[in-house]
Structures are given as C-alpha cells and as structure tokens.
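Just so it is clear, none of the values below were taken in a lab; they were calculated from the coordinates. Predicted model, so just to flag it, every value in this text is computed and none were measured. Cβ atoms are built from the backbone, for glycine too; each structure is taken alone.
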Structure I
Amino acid sequence: MNKAITDGLVLMPPAFADGLDVWSSGDGTPGSDTYAGSGTGVLVPADQNFGGCLEILKTQSVTKLRYMGETTILPGCYLRISAKVKAVGGALPSVRIAGWPGAGGGAQVPGLVETGPAVQLTTYGEVVEVSAILGTGLRTGVDMVWADAIYGHLGLDLTGPNGGIVRVDDIVIEDVTNVFIRDMMGVVDVRDYGAIGDGIANDAAAFEAADADAQGREVLISAGTYFLNNNVTFQNQVRFEGTVTMPVDKRLIFQKNFDYATYLDAFGNEEEAFKKAYQALLNYTDHESLDLGGRRIALSAPVDMFAAEGTKNTFATRRVIRNGQFQPITGPNWDDDVVTSQATYAASSPKTLTGVANVANIQKGSLVTGNGVGREIYVKDVNVGAQTITLSNALFDAEGTQNFTFTRFKYLLDFSGYDDLSQFVLDDIEFQCNGKASGIMLAPQGLTFHLRDCFVTKPKDRGITSIGGGCQGMMIDRCQFLSNEQSLLVSERKSIAFNVNANDVKVRDNRMMMFEHFCVLGGTGALITGNHLFSGDTQAEGVRKGGIIFTTPNVASTISGNYIDNNFVEWTNEHDATPALGAQFSFGGLSLTGNIFLSIDVADWFKWIVIKPYGENHFIHGLSVVGNVFRAINGYIDRVEGVDTTYADLDFNRMRNVVFSANTFHGVRDETLNPLSIVHDQATADRIWIVDTQPYLPFGGWARTVESCVTDGRVADENDDSVYDAPWMSPAYASDKTQFRVIWKVPVTGKVRCSVRMDNPI
C-alpha cells in the first residue's frame with residue numbers, strides 16, 4: 001500500500017532549497033514564525049554530506065522545526081518521518097522527530113504523543129539518521145499514535161544544551177503501511193511459518209504454527225500443494241489458494257468454517273473433499289452437521305462411508321449431512337457384482353448359509369436369490385474362515401443344498417462397513433442416481449436413521465437398502481422416490497424404493513413413483529402415513545404389483561391417510577423359515593384407515609388388499625379396514641381384497657377380530673363388510689331359511705358368527721297367523737360355509753335383518 005499512489009496524497013515536504021518560508025520554528029500552524037525570518041536558521045546551499053541543507057542555531061530548550069503544510073493522517077496509514085543531521089559546532093544536542101496533531105477547525109488534538117525517540121549527537125561531522133513512525137493504530141513499532149488526528153505539522157526537535165549548531169538534510173515523509181499490512185489485513189500465511197508446499201515435505205507443523213499465531217486472523221494457504229502427514233485442526237478461519245493432500249487416516253478439521261466448500265477448496269477434488277469433510281464430522285464434537293452448500297458432488301465410485309472415516313466401527317451420536325446432490329460418473333465402478341455359489345440351508349439356523357463355496361468372493365450387502373428365497377434377503381456378514389454367511393432374514397423353503405446367486409448393487413453412499421450406526425440424518429439431499437447407481441445402503445445395525453426432504457431419483461436397483469437391523473426406528477419423511485423404470489410395463493420393473501428388516505419404522509408424507517415395489521417391510525410396528533404411492537402403466541388390464549409388502553404375519557402396523565394408486569398392500573410370511581403355522585402368531589395387528597385406493601384400467605381380478613400365506617393353517621386375528629375409499633376407473637373390479645393361494649389358503653374357521661366398515665366403493669362390483677348387515681325376505685313358508693352372505697364377507701370368509709337377527713315386520717305361518725316365537729341360528733352352512741340358517745319352530749314367511757361376521761370377535 002502506498003498512499004502517495006493509491007490516494008493521490010503528496011507526503012514529501014519541499015526541499016529547504018525551495019524556500020524556508022514554509023518551515024516553522026514554532027508548531028507549524030498558520031502565523032507561527034518561519035526560518036525565513038527568524039535569524040536562527042539559514043540555508044546552506046552546498047554541504048559536503050547533504051548538498052542543500054538547513055543550518056540551525058539552538059537557542060531554546062526545545063528548538064523546533066516544523067513543516068507548515070498539513071500532512072494528511074488517514075486511518076490505517078502509517079508514515080515514517082526521518083532526517084539526517086550532524087553537529088558542526090557548539091554544544092552537542094539530542095535530536096528527535098516531532099509533530100503537531102491537528103483536528104478539524106485547526107484545533108490541536110490533546111493528549112497524544114508528539115515526539116519520537118531522541119538520538120544524542122556525540123561527534124562533530126558525524127551524520128546521524130533520526131526517525132519515527134506515526135500512525136492511527138497502536139501497533140508494535142509505532143512511536144506516535146494519532147488515532148484522532150486528521151493532519152499534522154511534522155518535523156523535528158533539538159533538545160539539550162543551547163549554543164550548538166546542527167545541519168539538517170531535507171525531511172523525508174514516506175508511507176510504510178506495508179510494514180503493518182500483515183496485521184491490518186488479518187491474514188497469516190502458512191509459508192511464513194515454514195510451509196514448503198511441494199507436495200512432499202510434511203507441512204503439518206507449519207499449518208499448526210500459523211493457526212496458533214493467527215489469534216482470530218485468517219490463515220492463508222497460499223499457492224502450492226501441501227502434504228500433511230499429521231492431524232491438523234484450525235481454530236481460525238482458513239482461506240485456500242493452494243491445496244492439500246493427506247493420508248486416509250489423517251484428519252483436517254476446520255472449527256470456524258466447517259462446510260463442504262472449504263474442504264473442496266482444500267483438496268480440489270469433489271470426492272476427496274466429501275470424504276475428508278465426513279471424517280471431520282465424526283471426529284469433532286462442536287459440529288453436528290455438514291452443509292454441502294447446495295453443491296453437486298460427482299462420484300466416480302461408491303463412497304465407503306466407514307473407510308472414509310476409518311476408525312469407528314460404531315457411532316451413535318447425532319450427525320447430519322444436508323443440502324446437496326450426489327451423482328455417479330459413468331464407469332465400470334457402478335456395475336453389479338454377481339457371484340453364484342453352492343450353499344446349504346437349514347431352518348434350524350434360519351439366518352445362516354453354511355458350506356458356502358467360493359465364500360471369499362461374496363460381498364457383504366449382496367442380494368440373495370434362489371429357490372425358496374423371499375424378497376429382499378441380503379448378506380449381513382461373511383465369515384470366510386467358517387465358510388458361512390449371515391442373512392438379513394430367514395428363507396421360507398430352501399432346506400438342503402442348492403446354488404444361490406449373490407448380487408452386489410452399488411450405492412452412492414454405502415454405510416455397510418460399520419458394525420452399528422445410529423442417529424444419522426440425511427437432509428435435503430438429492431441422490432441423482434441416473435439409472436447407474438443405487439442410493440443408500442444402511443449399516444448392519446443401528447437406530448433411528450433418518451431420511452428427510454430428500455429426492456432419490458432414478459436408482460438403478462434400490463433406493464435404500466437395509467442389510468440387517470440398521471433400519472430399526474428408521475424415519476423417511478417428505479421424500480420423493482422416482483423410478484428409473486417409468487417407461488417400462490409393471491411386469492418388467494425390478495427396482496424397489498426401500499426395504500426394512502427391523503421394527504418401528506415411520507414412513508410419512510412421501511411420494512413414490514413407478515417401482516416394482518415401493519417398500520418391503522420385514523419388521524413390525526410400522527407407521528405408514530400420508531404417502532402417495534403410484535404405479536401402473538399403459539397396458540390395458542395389465543399386471544399390477546404390491547406397493548407396500550409386509551413379510552411378517554403379525555405386523556402391529558398402521559397404514560393411514562395414504563394414496564395407494566395402481567398397486568396394493570401385500571401381506572405375506574415369506575421371511576419365515578417354517579412358514580406353516582406353528583407356535584408363532586398368524587396374520588394380525590394391521591390397521592388400514594382413511595386411505596384412498598385407486599386403480600385405472602386394470603383386470604377385474606385386481607385387488608388392493610392381498611394376503612399371501614407361504615404355509616398352511618394361517619388365519620387372520622386382527623385386521624381393521626375402516627373409512628377408506630376404493631375407486632376403480634375405466635372398468636370394474638370384482639372386489640377389493642383376496643387371498644393369494646399360490647402356497648396355501650387361510651383357515652377360515654379361526655378368523656377373529658376382522659373389521660371392514662365405513663368404506664366407500666366405486667367401480668367395485670362386490671362390496672366388502674364385516675360385520676355384514678343383511679336382509680332376508682322369505683316369500684314361501686319354510687321352517688329353515690337359508691341366508692347367503694356371498695359376496696360380501698371379506699376374503700370369501702365363512703358366515704361364522706350371527707351376532708343378531710331381528711324380524712322386520714310381521715312373520716306369519718302357513719295359515720297367515722302371526723308367529724311371535726324367535727328363531728335360532730345355524731352358522732357356517734353349506735359346502736363353502738358362506739351361508740347360515742334361520743330356524744323356526746314352524747314354517748313361516750316374513751323378513752329378517754341379521755348381523756353376521758366371518759370371524760369370532762372375541
């Protein structure tokens with residue numbers, strides 16, 4: 001900084017040879033005496049050391065020399081005033097730089113230091129330089145701090161004994177702000193502390209030293225490539241012109257500007273920057289979230305989140321990654337890895353494969369397929385030494401030895417390397433998979449993983465995959481899942497939005513579009529609320545698949561306030577190693593309330609609620625379907641519910657606590673009710689009236705319980721005499737047991753209104 005250049009200021013006073021009428025023997029203010037008429041100072045035109053100079057006879061205790069021009073004092077500007085002097089006769093005085101500080105209106109600013117350090121002249125003819133620095137700030141090296149002055153009359157003083165003769169060279173005033181600019185700009189450069197920046201030498205110590213000295217100033221990483229072979233923590237703000245490199249296990253932590261943009265500046269590579277920022281997130285307690293700053297991060301390969309941090313197998317402190325986008329770069333790193341191996345399965349060890357051939361080539365997190373394998377079965381762990389694989393869930397019909405296929409999908413963010421990860425949040429992020437990658441793989445164990453306000457767009461295979469219990473208490477809120485298979489027929493789709501193996505999942509206010517299945521839920525205690533799930537295609541009377549799939553019979557779950565569009569709720573027990581009913585609970589604990597069920601141009605056999613038992617003797621003990629709207633467009637369907645008997649049917653003699661009530665049906669031929677209020681009108685006198693409940697009772701159930709039966713009007717015998725005797729009921733009549741009998745003492749005619757159920761409510 002040079003004020004004479006940048007601000008157009010003239011700092012240098014004129015030479016003495018130009019006239020002494022601007023050089024005061026007083027304080028330099030207008031009207032003070034000048035050396036042009038004082039008689040104590042004369043111009044020496046040709047001194048051997050100075051050329052033209054001023055010769056002063058010291059006659060007062062403080063003999064002054066002041067430039068009468070107003071030298072401007074600017075905030076942040078530092079001036080060095082200097083002069084060369086020599087004694088030529090008489091007593092030897094002391095010399096010091098001095099000045100008069102002025103304020104507005106010509107007033108003197110009181111209370112300021114007006115002199116610099118004094119120098120004693122000791123020898124005649126010896127040239128001595130005297131100087132002082134004047135400025136507005138109290139900084140080391142500043143002799144005269146004039147914070148409130150706007151100008152000054154500057155020069156020097158002669159002090160000590162009178163009678164001495166001193167010659168003074170022209171006064172020099174120069175801008176030395178550059179000396180203080182390091183402090184003024186608030187910047188500490190790591191190169192000033194020994195950083196080399198050649199990418200080879202370890203600059204970690206220099207980085208730490210610069211930060212320690214900054215004390216609130218900004219640390220500048222000037223141009224270069226700096227290798228850091230130790231952990232480095234910055235307590236001050238950091239700005240990067242250069243970049244850094246670090247081993248995987250070394251951490252770089254920014255306490256003041258902890259955000260992705262800073263890490264990108266530091267490492268110059270999007271992937272490396274994200275990994276290092278994530279590493280710091282888990283290793284610094286004062287930050288709970290990593291802000292990606294709305295940036296898109298292009299990934300050349302899946303991010304192994306455990307390897308990125310590298311030290312913690314478990315982590316259970318809330319951490320958040322928010323506000324950005326991940327996108328894969330096209331390349332072979334996103335291709336599925338597929339291995340086919342022979343293995344043995346026994347229902348007695350329901351989540352284990354033994355004797356696994358080629359086990360070392362099977363990756364943790366692989367999808368397992370084969371005969372008798374249900375949907376969304378994953379490799380939770382691999383034991384190479386024991387040749388065993390731990391599965392996420394049991395297999396329903398795979399006893400013995402067979403070939404299994406293990407397919408490892410590739411995910412943008414892969415947490416499977418952890419043993420346990422809890423309280424992790426992904427917020428306001430788009431996983432732009434582009435049909436090349438899947439979205440997120442969870443850790444094998446963990447609690448309350450939370451995905452909120454995110455987009456999972458066009459995943460190749462899966463949106464979110466749980467390979468174990470890392471989905472316990474998972475929350476998915478206000479997210480959008482968009483399939484990459486929207487142009488395909490439903491029968492051709494293979495992608496799934498997410499799966500769950502554990503309990504207590506909350507899925508709220510999401511929009512999910514055009515997957516094979518939206519969710520496969522293997523746990524219990526799910527709350528599914530306010531979502532829009534839509535599928536379908538352009539094929540007339542085409543195939544439709546399950547949107548919400550339960551794989552546990554006793555689910556203790558609620559589906560409420562959803563818009564279920566061209567898909568259905570499928571309820572199975574396919575994750576049971578012994579799927580025939582034994583000591584376990586059967587199908588129960590499910591409530592469907594206040595949902596909208598819609599279909600467009602589907603076959604008449606389509607149904608919105610399907611139970612599919614994978615073994616014999618199962619029944620329903622707790623199902624509530626209340627207050628829903630069922631609507632079929634472009635054609636009628638037969639009914640809204642049914643049983644898929646591919647493997648087995650239900651035991652209708654054991655049904656209990658089934659409620660179908662207050663639902664609305666449009667485009668549905670047969671409405672479903674339980675309990676069913678039915679009217680029977682008997683026109684021909686008969687002692688036994690047969691009442692048919694078809695097609696109203698759910699799932700084609702039996703007329704098992706007649707709760708009440710009252711006459712509706714007059715009942716008469718064959719002689720047209722009124723009959724007042726009450727009949728008795730005989731339920732579950734006929735071969736299909738969908739009828740019941742109203743039995744009287746004598747043949748009668750008339751009408752009755754009966755309430756009948758397909759279950760036992762107690």
Structure II
Amino acid sequence: MWCGAAPLLYGDTRYATRNLIGHIDGLSTFPHDELRDFYGRWYRPDLQAVIVVGDFDVDEMEAKVRAVMSDIPAKENPEPKRRITLPDNAQPVVGLFTDPEATMTSFSLYYKRPLRPFESRNTRQGNLNTLCDGMMMYAMNLRLAELAMRPGASFVSAYVAGDPVASFVSDVMRLTVNVKEGELLQAVTELYTEMERVSRYGFTEAEFGVVKADYERMVQRIFDSRDDRFNQNFTAVYRDNFLYNRPAMDARTEYETDMAAVAALSFEEFNDYVKRQFSDENQVLVAYAPEGAPGLPTVGELETALAQVRGAELEGTSPETVVAPLLPEDTRLKGARVKRTAEGAFGSTVWTLRNGVRVVVKPTDFMTDQVCLYARVPGGRSLLSDEEMLAAQVLDYYIGQTGVAESDAALLRKQLAGKTVRCWPGTGAYENGFSGTSSPKDVETLLQLVYLYLAQPRFDGETFGVVMEQLRHSYRNRTADPSFRYGQEVNETMYGGSPRRPYFVYDDIDGITLEQLQTIYGKLYGNPGDFTFFITGNVDEKTLRPLVEKYIGSLPRASHRAEWVDDGVRTPVGTVENRFAVKMEQPKVSACTLFTGRMPYTLENTLAMAVLGQLLDIRYTAVMREDKGGTYGVSVSGLVQAFPVQQYQLSIAYETAPEKLDLLRPDVSGELARIAREGADEADLAKVKEYIAKSFPEWCRDNWMWLNVLRGYYLQDYDGLTGYMDIVEGFTPDDFKRLASRILADGNMLEVIMEPELAPQAE
C-alpha cells in the first residue's frame with residue numbers, strides 16, 4: 001500500500017520507487033554484482049567513522065584501530081554523496097488507498113519543511129530549533145490525546161512526530177491518525193482544523209507551562225542519571241554527531257545549555273516559532289483504509305475539506321483554569337505507623353504497618369534518578385468467572401485511560417506536569433497489582449497515585465463510552481491481518497480453546513459493561529490491605545518511611561487473605577498440529593513449535609531451560625539461516641513457569657518462504673534431538689556462559705530485576721538469585737543431553753503453522 005502512496009510524498013525522486021526494505025521481486029532476483037558494486041561505491045574510508053566506547057587504554061585502542069583501518073585504500077575518484085530534495089507543491093497533494101489486510105482506516109498528514117543546513121545543526125540556534133521542535137510536537141500530542149478522549153471523537157488516536165524516512169531529504173513533520181470506521185472525512189476535517197488552529201494561534205499559556213515544566217524535568221532527569229548511562233548511549237551521541245552533525249556535549253555542558261535554553265524561552269517566543277513551522281504549501285495527505293470499508297470519501301471530497309478549513313474563521317483554544325493538586329491540601333489521611341521492622345532478603349528491609357500491609361524496601365546505588373515500585377497480590381484472573389474473562393482484558397486499558405478520584409486522564413496529565421512519575425495496573429492470570437516508577441524527588445507523588453488507584457478508583461461512564469468506542473474500532477478489522485489470525489490460532493492451540501484464555505475479536509466487545517469492570521476491580525483490588533509493596537532504587541529509608549506510613553498506611557486493613565485459584569488451564573499433552581491457510585498479500589509461512597512438560601520451579605531448572613534456548617538459538621542460526629538461507633532469524637525461548645502447575649516451556653518460532661517450509665521444519669526437532677544424542681557443543685556452551693557472565697553484572701544493576709527477585713522470594717517462595725553464576729558455570733554438555741532427552745521423551749509438542757492460501761487453479 002505504501003508503494004502506491006510514496007510518489008505523493010516523494011514526487012518523481014528515487015525515494016518514490018525504492019521502498020526502504022525492498023520489494024519481493026527485487027530481493028529475489030537482483031544480480032549479486034549489483035550488491036558488490038553498491039558496497040564498493042559507498043562503504044569507503046572517507047564516509048566512515050570508528051566510534052569506540054568502553055573501559056580501555058586510549059593509546060592502545062587507537063593503535064589497534066589504525067592497524068586494522070589504515071591499510072584500507074582510499075577510493076579513487078569517489079562518487080559524491082547525492083542530495084535529493086523533495087519537490088514542492090503549492091496545493092495539498094491527496095491520495096486514498098485501500099488494502100485487504102489493513103485493519104483500520106488511517107491517514108498521515110505531512111508538512112514538508114526545508115531541511116536545515118548540515119552546518120547549522122551543531123550551533124546554539126540549531127540546538128534551540130531542535131528543542132522547540134520537540135516541545136511543539138509534545139504540546140500537540142498532549143492536545144490530540146485530550147481530543148481523542150472526548151465523546152464523539154472521529155478518531156481513536158493521533159500523534160505528531162518527525163518522519164523517520166522522509167527526514168533524510170526534508171524536515172518533515174507528520175500527523176498520524178487512526179480513524180473510526182466510516183468517519184474518515186470527519187476525522188480529516190477535525191484534525192486538519194486543529195493543526196490549522198495551532199498554525200494560527202500556537203498554544204495556550206497553560207499548555208506551554210505544562211510542556212516547559214516537563215522539559216525542564218526531562219533535562220534534569222538526564223543530568224541526574226548521567227552516571228547510569230550505558231556504553232551504547234555514548235555511542236549514539238557520537239554516531240549522531242558524525243551522521244547528522246547533532247551536538248556532542250559532555251553531560252554538564254548539555255545540561256547547562258538545555259536548561260538555560262528552556263528557562264529563557266518565553267511563551268511569546270515559543271508561539272512565534274510554532275507559527276513559522278506551518279505553511280499552506282508542501283502539505284501531503286495520504287489516507288489508507290481496509291478494502292471495502294464503508295463511507296469512504298473521494299479524493300476530491302478530501303481536497304475540498306482541506307480547502308474549506310484553510311478558508312474558515314477559527315477561534316483560538318480557550319485559556320484554562322488553574323489546575324488543582326492531585327490531593328487537595330486539606331486532605332487528611334488516617335495513616336498507620338510501622339509496627340515491625342525486620343531484615344529482609346538480599347539487603348532489603350521489611351516494614352509491617354499497623355494496618356497489616358507489608359512493604360519491602362531495597363535501596364540501590366545505581367540508576368540514581370530512579371525509584372521503582374510493585375504492589376502485588378495473588379489472585380489475578382483466576383478469581384474471576386469464565387464470563388468475566390473478556391471484560392478483565394479491558395480492565396487495565398480502561399484504568400489507564402480514566403484517571404483517579406476526581407481527576408480524569410487529561411487533568412491528571414496536567415497535575416503530573418514537571419514530575420517524573422508513572423503508575424499503571426497489571427492483571428495477570430494468577431496475580432495482579434500496580435507497577436510504578438518515579439524520580440527520587442517524586443516518590444511522594446508516586447505513592448499518592450498508588451493510594452488513589454486503590455482507595456479512590458475512578459469509574460466514569462463518559463470515559464468508558466469513549467474507551468469502548470476506541471476498542472470497537474481497533475478490533476473491528478483485526479481478523480483481516482494474518483498476524484492477528486496467527487496469534488489467535490497459537491493462543492487457541494496452546495490453551496486448548498479454554499474460555500479462560502480468550503483472544504479478542506470484534507464481536508466480543510459489545511457485551512462488556514462499566515458495571516462489570518467495576519465489579520471485577522472490586523474483586524481484584526478491593527482488598528488493598530492484602531497487597532505486598534516492593535520498592536527499589538535511590539531511596540533513603542528515613543525519608544521514605546513517613547511517606548509509606550501516610551499513604552500506604554491509609555489503606556484499609558485486609559478483610560481476608562487472597563490466594564490464587566487453580567483454574568484448570570493446561571497445555572495439551574501429546575502431539576498437536578494446527579496447520580491452516582490464510583489469504584495474504586505477501587506470501588510467507590509463520591511457524592511456532594512448543595514443547596512442554598512438568599518441571600519443578602527452581603533456579604537451576606530455570607537457568608537450564610534458558611541456556612538450552614540459547615544453545616538452540618545458535619544451532620538454528622547456523623543451520624536454518626546460514627546454511628539453508630531459509631529464514632531471517634529464529635526466536636527461541638526456554639523457561640519454567642510456576643502457575644497453575646510447575647512446568648517447562650520451550651518455544652521456537654520462525655518465518656520462511658512457503659517453498660522452504662519442508663526444508664526447515666525437520667530442523668526444529670532435529671537440532672533438539674542432536675543435543676539429546678551428542679550433548680551440547682562445548683564451544684556453543686562456552687559462548688553462552690561467557691554471554692551470561694558478561695550480562696549478569698549489568699542485570700544486577702537493574703531496579704526492575706531486583707523487584708522481580710524480591711517478588712519471587714516473598715510471594716512465590718522462589719530464590720531467583722542465590723548461586724546464580726555457580727549454577728551457570730557448573731553446567732556441562734551432558735546436562736543438556738539429559739534435558740533435551742527428557743523433553744523429547746515427554747512427547748508434548750504443539751505446532752502451529754500458518755501458510756498462504758493458494759490461488760484457485762484454472763480449469
């Protein structure tokens with residue numbers, strides 16, 4: 001579909017016919033000498049840079065680089081880099097395209113702006129331009145998100161961003177919109193009107209205040225976490241400097257430069273900048289829709305709509321009132337003091353509050369600008385009836401959209417302006433709760449949010465109506481997408497079609513009510529005193545304790561102890577094959593094989609399955625990709641799950657061309673059988689051990705990892721850390737010979753294969 005639309009944006013340039021990832025015909029038939037010629041023309045010393053970041057001796061590294069690179073001969077008469085510019089258009093260029101595999105009607109509105117000179121980007125003005133562009137798009141996205149949540153909105157979602165492809169030849173700003181079925185013309189009119197309003201009036205002072213506060217906080221957060229950056233973060237800075245002439249500054253200079261620029265930027269200057277970024281010229285509108293979608297306008301009708309908006313009188317956005325705090329200043333919370341303090345696992349401290357709530361705290365000295373939180377309780381969807389399963393899948397999304405207490409999502413977003421804080425629900429099959437993160441200075445706000453989600457959840461009929469309308473349009477045409485059908489079939493096969501593991505289709509949504517969501521929320525979150533809270537990161541226990549006592553201590557005492565329920569969901573035993581065909585534009589095969597069997601949920605078993613997955617990944621890459629050229633890659637995962645029964649899962653997934661399926665398919669079990677006969681290859685096992693040894697120290701410097709370790713220890717009686725590297729180093733090739741043999745002997749193999757539907761043969 002994009003191939004037909006590309007000429008609208010790129011005109012008669014080569015970008016109009018050269019898809020970034022190529023075309024099937026070209027990829028399968030191009031002469032090899034063309035690839036070699038391309039490499040010779042463009043992969044040359046004068047266009048290269050070597051960036052090395054890490055713990056090494058600079059002089060030694062420079063000598064190594066020179067030894068490797070200095071003998072590469074310079075290209076004689078090198079071909080100059082080509083600069084291609086997009087053609088101008090005085091009037092908007094409009095196109096409408098349909099696709100049988102499209103799942104939703106959408107459109108993209110492009111604003112082409114002259115590409116800023118390469119030399120100007122690494123200047124204070126260039127840096128200010130980049131800053132203003134980011135703030136402008138952020139402000140626009142905040143406004144669009146608010147508009148999408150209004151009843152009767154003609155679109156599901158909309159956002160503004162730079163275009164990752166067109167940005168190579170023009171400074172393109174793109175509005176991307178997912179449209180409700182049958183409302184394309186209305187959506188184009190509404191969104192184009194809003195973009196036109198911004199081009200004439202800019203933003204309100206309140207919007208500017210929110211954006212400025214958020215940007216100042218972002219700059220501060222980046223500086224505060226300067227010692228937590230990984231090598232690849234530094235590499236990216238120098239790469240962008242080389243490729244795009246973006247500034248490469250040390251952390252303090254960058255902080256002082258950006259903070260000064262944000263602080264000095266006035267409301268009037270910002271709006272002046274915004275207004276200069278829009279023009280009636282060089283606009284391109286490209287709309288996409290499922291084949292046979294109802295109520296599609298003509299291209300002429302879309303062009304007329306744009307012209308009418310440009311000629312219309314528009315009012316600016318009304319100024320906003322003062323935003324109230326998240327918790328009113330006169331709010332009095334009961335609170336509950338820490339009753340008992342105990343030494344916890346892995347350097348943690350366990351507080352038991354007088355309301356019975358348990359809080360596990362582990363301060364860390366890395367990721368200095370981060371605090372992470374889990375609030376968890378056993379139960380999850382296992383506590384619900386079969387009839388509540390579908391509604392339960394909507395619950396998390398709804399809670400994330402509705403806000404808390406008296407604050408809807410739009411107001412909540414304003415109340416959190418200038419703060420680094422997020423909080424979101426998570427309802428699993430056998431556990432549920434909230435996750436959150438904040439900067440150390442915003443921990444109190446994080447705890448306020450958790451308290452409000454648990455004590456004062458918001459169930460708003462208007463928001464519910466908007467959310468359900470969004471979901472209806474999101475799911476309406478999903479079955480047209482082969483990947484959706486594939487996921488559906490994998491789910492059905494893995495869980496034997498259990499009603500407790502439903503896979504959403506369009507018709508499922510209509511029966512869900514707000515009352516259902518509220519009832520389910522009450523079952524899962526209505527006993528907050530039974531939650532266990534885990535907090536890791538840069539926290540001071542003396543500072544944190546009174547906040548925990550105030551907010552978490554104000555949750556009501558548990559009325560009962562929650563436990564998960566065995567809901568009877570099991571993966572099928574024996575050999576199960578699900579092979580089916582689907583109509584698709586680009587023929588390909590998607591295949592997944594799953595081996596399962598009972599296995600105790602221990603750290604040794606968990607690591608053994610993970611290592612086996614990596615060993616197989618090496619083998620599949622060598623055989624299926626490199627030797628046979630049958631797939632781009634194979635995804636392998638080995639794990640042990642705790643619920644509802646303790647069992648292993650080994651999954652292997654890949655995509656291939658239809659004609660190569662029979663060539664690759666035997667390798668999935670074949671490589672596992674080879675390990676069962678011969679044991680793991682010693683060289684492969686050494687590679688995996690080396691990788692884990694290098695990854696483990698970084699893994700231990702991750703606050704989310706520590707949350708998972710603590711959660712497993714306190715809620716699942718599972719020690720996921722003690723002896724970790726000793727276990728890995730102790731693995732032998734014979735260990736995996738036995739493990740692979742066991743998996744094959746269990747004989748539980750599920751295979752799902754999706755093939756392209758063959759065209760009917762002519763008689």
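Results, tabulated for the structure shown:
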item: Identity of the structure behind 0.10 (criterion: FRET efficiency 1/(1 + (r/R0)^6) of positions 319 and 495 (r between Cβ atoms, R0 = 35 Å, to 0.05), calculated), options I, II; result: II
item: For helix-only ellipticity at 222 nm (-39500 (n - 2.57) for each DSSP H run of 4 or more, over all residues; to 500) computed as -1500, the structure of I, II it came from; result: I
item: When distance in nm of label points 7 Å out along Cα→Cβ at positions 15 and 655 is computed for each of I, II, the largest belongs to; result: I
item: Origin of the derived value 14 (relative contact order in percent (Cα under 8 Å, 6 or more apart); candidates I, II); result: II
item: Structures I, II, by distance in nm of label points 7 Å out along Cα→Cβ at positions 263 and 279: label with the highest value; result: II
item: Source structure (of I, II) for distance in nm of label points 7 Å out along Cα→Cβ at positions 71 and 127, computed value 4.2; result: II
item: Highest-scoring label, criterion being distance in nm of label points 7 Å out along Cα→Cβ at positions 119 and 311, among I, II; result: I
item: Which of I, II yields 22.1 [mean count of other Cβ atoms within 10 Å over residues 103-110, calculated]; result: II
item: For 3, 11, 15, 13, 11, 9, 8, 7, 6, 6, 5, 3, 2, 1, 1, 0, 0 (P(r) over Cα pairs in 10 Å bins from 0, in percent, calculated) the corresponding structure among I, II; result: I
